[in-house]
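What follows is a set of structures to go through.
Bear in mind these aren't lab numbers, they're just calculated from the coordinates by the rules spelled out. Keep in mind it's a predicted model, so treat the numbers as computed, not measured. Cβ atoms are built from the backbone, for glycine too; each structure is taken alone.
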Structure 1
Amino acid sequence: MERAKEPWKGWLAFPGGGVEAGETPEEVAIRELKEETALDAHSLCHVITIDLAREGNAYEKSYYLSVYRTLEISGTEQPGDDAAAIRWLTVEEMETANVTDSTLDVARMVAQDEDGSGY
């Protein structure tokens, strides 16, 4: 999706956000996808969780990036408050788009897993 707000306004990113009390990471992924795209995800598969502090970043809070994928979605896409537009791109298209390195890295990991070459 194209971000509608700072930080990274105008850049492409995967839907995401913070954990609400009592939520599992999978529930967060489902909720954030719904809030930002109006799509419902079914049968999620955990891909990877990255500790962003271990990537050389210093934060007052803990930040983890939990990545899920699904081949089962329903609903009609509609950008939420955080999204200016919803775009579907291949990894090759992402390489020339306004995408952060971490977003592109995750897309590559998912694509490698799907073609059988692993992470």
Structure 2
Amino acid sequence: MLYDVLYNIDFAIDITASVIGYVAVLVIIGGIIHGLVILVQHLFDPKQFPFTVVRLIVGQYLLLGLEFLIAKDILQSVLQPTISELAQLGILVLIRIVLNFFLEFDLVGKHKFLKHLFRK
């Protein structure tokens, strides 16, 4: 009986992790579509070409998608705590940190960010 309960818990965690993974993919695809829509709307107006805006929008969706992927990997590493799973989780966290750093760099502005970073 205890084995059945543990099996059901493992199964529920596995299904939840899969759903979270699909949500992550949908969020990233949604961000790409959102960025493309803005890009196409301003394609023929070179004065207001929103390259930075599109980049920031897609980047924010990527960050949100990576958050979901990290949650999925945490759940999977609970089920199968292998070195491969933990390495994959570490790589995702590292990618998210680097993306967040550069998005913050663009949002705040390069000069203000560097001034704030190296303030004495």
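Comparing FRET efficiency 1/(1 + (r/R0)^6) of positions 51 and 67 (r between Cβ atoms, R0 = 25 Å, to 0.05) across 1, 2, which structure shows the greatest value?
1
When helix-only ellipticity at 222 nm (-39500 (n - 2.57) for each DSSP H run of 4 or more, over all residues; to 500) is computed for each of 1, 2, which one produces -30500?
Structure of origin is 2.
One of 1, 2 was used to compute Rg and Dmax of the Cα atoms in Å, and the answer was 14.2, 39. Which one was it?
1
Match the computed value 18.2 of mean count of other Cβ atoms within 10 Å over residues 27-34 to one of the structures 1, 2, and report its label.
Comparing all candidates, it corresponds to 1.
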